[in-house]
1. Given a value of 21, 51, 26, 2 for P(r) over Cα pairs in 20 Å bins from 0, in percent, point me to the structure among I, II it was derived from.
2. Comparing mean count of other Cβ atoms within 10 Å over residues 17-24 across I, II, which structure shows the greatest value?
3. If distance in nm of label points 7 Å out along Cα→Cβ at positions 89 and 425 computes to 3.0, which of I, II did it come from?
4. With distance in nm of label points 7 Å out along Cα→Cβ at positions 33 and 409 as the yardstick, tell me which of I, II scores highest.
5. One of I, II was used to compute helix-only ellipticity at 222 nm (-39500 (n - 2.57) for each DSSP H run of 4 or more, over all residues; to 500), and the answer was -8500. Which one was it?
Structure I
Amino acid sequence: MSDKPKISVILTAHNYAKFLGQAIDSVLNQTCQEFELIIAEDGSTDHTDEVLEKYTKHPKVRVVRLKGVGLAAACNAAIRESRGQYIIRLDADDYFDENALLVESRILDSKPEVHLVYSDYFKVDYSGNIIEHYRLMKSNDEIKLLDRAPLGAGAMYRKQCYDEIGGYNEELKYQEDYDFWLRFINRFNVYNVRLPLMYYRRHEGTMSTNSEKRSMARRHVKHEFVREKVGADRKVIGLIRESVFLKKSGIPKIALADINGMPLINYSLNALMECEYMQDVYILTDDEEVEEIAVKYGAKSLGLHPKGLASPTVTRGEVVSYFVREMDKRGHSMPDIMATISINCPFIKSYHLTEAIDTMLIHDYDSVISVMEHYDFYWRPGPSGLVPFGYDRKIMKEDSDTLYLETGGIRIVKTKNLLGKDWLGNSIGFIELSQNESIEVVNNEFSIWLASQIMKEGYLDRVPKDKYLYEK
């Protein structure tokens, strides 16, 4: 083995013996042979050792034996043993295209201003059948908003940069790669090569399939990054708007509907008030009873808004702009950020609002909204009946093809946007909600009953907030 290989491939293995041989072979069969392969075997209990035995005498292979330390610690342990100037990771259930090392290392060789290279990838099933070719958005001068992190494996970066940011956070049990990405892009430049150079396997055992655990850990990572790197000295005011005047059907004062012993509006007020960023929370309504209930719960009010503001032709942006102008007229200190939330989404929690504000602060977005990724498709009338809309059977999927449905009622905006024509601004970020978190109470008795039953059973509160953030 060369004393100083150009590239150190770090392969982490824990109970993926079935796929491990294919992963190792995909490294050893690279067209670029200027590498060493360090396998971090992290206490597997399957027949991983039998697979590794076939490769232990290979001159390019070294095995680091660990005892169930977790992904982040396993990566760090293997990288400490590495001798290459470039690092690239591979998980035991994935595998490389034969030109992965050649293409990515040449970019780092030829572009000293680039510190990390990531590629597109093929998504494959358990048996290795290609499901889709996924093309990521290319990072360049036009695209600077880097909140959509690429896969942690398959990205090649300079070892010097790894050393400078301190490696992977070993306290995290999930989202180690996202944490690494945030700290990396805060200091260094990244580059996308638009070629599929990795095969990413999706199956039931894949860590990234557990969305609940991922979401909790990602919120924590964002908040810690803001606390340590960005700072949060912004004035934030929360606002709930509920108009009653023009409601002609259903329940006019749905804001006061009883949801498991508490008015519906109080759930949204509670989410805002418990968010650590909020200095004040206001109610904006045209109804005295709604205002009274909200103020008793702890909200502030500038008085009832004009009846005309309840018109369906008045946009949410115009309502918030009206509120900000009223604050200014009365000599109130202007907030830097306005956080608005719908009363119809009682399952939104304070940590959703915190994540949305953290997302704005990290990436300097003009606004952040809550969304849910759209996997299904709609139908629309065609010449011979219904035709699908928003659906394509093509195997190639662009990152920009992903569709999102706005849901959950969260909109976080910079106050300065409200002075312009577009209150959401030019750059709009998002946080993703689950289907459960996005449940809305619509204006009928059944919806109110259903929300009450969910609250009564505590279905959405069964997982402790911090349960999955750290290794225990």
Structure II
Amino acid sequence: MGGSGGVLDVVIIGGGPAGSTAGRLLARWGHSVAILAAPPDNRPGWAECLPPSNRKVFQFLGILDAIEQAGFFRTTGNTVWWGSDGQRVEPYPEGWGYQVLRRDFDHLLLDLAQAAGAGVRAGKAFGIADADGPRVMFQPVGRRSQVPVPARFILDCSGRAGILARLAHLKQARRAGAPERLFHVKQGQPGKSRTVALCGIWRNEPDWGLPDESHTLVEAYEGGWAWSVPVSPSVRHVAFMIDPGDRKMARGKDLGAAYLAEMAQTRAFRDIFRRGTMETAPWGRDASVYSSSRYCGPGFLLAGDAGASIDPLSSFGVKKAMVSAWVGAVVTNTWLRHPAMRQAALQFFDDRERQVYESYRERSAAWYRNAAAPPADPDREAARRALEDLKARPSICLRRGAGVRMEQRPAIEGNEVALRDVLVVPALPESLDFIEDVSLPRLVELAERHSQVPDVFEAYNRVCPPVTLPAFLKALAILLAKGVLC
């Protein structure tokens, strides 16, 4: 598409996973894009775990080969001391993930965005409120003056800085009293829940003598929880998630003493890391959970951690940021190309980000409540029973359940937001459109016309992009389990 008169199509604040992902996609789709990336700071690089589900995102985005070739340390699971005194070794059922130094991972994604045609500018970005919406100012590295960066659309991918979110007063801290809160809120700070990570890097040669040296380690202890990610068999990053209002911090202990005091409260971590040497002075970083009252506005949106940060116990922060950036790029592309769809596209993004945040919040709450033994998935069990019942039937005569109807709602079609049919079910909070590439509205229509499951499968693959039989049967079983078909 390309901007005109020196005006970019898109300016992206932030060069992390969200900013690089959105910038790469929008540049590939023909837009003029500038990514405003903060220069590297002097803080030690931090490690994060990217579970196997991230590989599906990388493959979808077309960057899996580049990630594989980067040679990140592979991980096969977690070792956990949580909810009981015993150790649990939990291999990933779906293969391997990666333990990455974020600065190396972020640099790779930024290189991929630049190779796709996105411009990258190093410096500090600022947001300015305007009657027509926010504007972006930029201070390049080595310069004292700020320059405007005019663009038709702005993506705030600035992470916890939340540059536009703060400018528009959209950010909101987690409310006190949420079921998964780890700590009491300090008096004088009603309604806010904060978590700080005290971080350090440890080394032990040749390894730590663990059941699997690639595993992420997690331990709960009184007053907090500990977390460790390896970047090699001998080097581990170790963090303690604590309440900054804790009495030990309030007494004025220096960060190093506070860090070692947390280590002393653990059991498994204390025994493991007494074998090693701490290579860096500890440092602190904010790990609080927050969301936004809105995730978009006229000519801008908040992607990734700029809009919301999920529970720090989850290892899905990078995945969440990159998927948010993909959706944000699709919405931006729609906004630029189809003025009539602008409001619908922005509302779609706002609804989607809100749903994702609530989903992660509820999932982490359940995790905290049931850490010792993950509960059975009732939806999966209901779908299994529905599939067994389906196999036992000599024929089918399926009809829509009570109140089930079709509606047109905004949804992603390729790299744009368009109106398409979805299923609205009274008992479900969200509409249904796809499960594993199976179009549920089309499947419902075809299931009502045929008396044999193989006939429905053949008819579906004639009128829709073909899907596998297992995916088709799974989708049909879920429709039966949810009462969409009966």
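A short reminder: the numbers here are calculations on the coordinates, not readings from a lab. Everything numeric in this text was worked out from a predicted model, so none of it was measured. Cβ atoms are built from the backbone, for glycine too; each structure is taken alone.
1. This figure was derived from II.
2. Values: I: 20.5; II: 31.4.
Largest calculated value belongs to II.
3. Working through the options, I get structure I.
4. Working: I: 6.5; II: 2.8.
Largest value of distance in nm of label points 7 Å out along Cα→Cβ at positions 33 and 409: I.
5. Details: I: -8500; II: -10500.
Matching structure: I.
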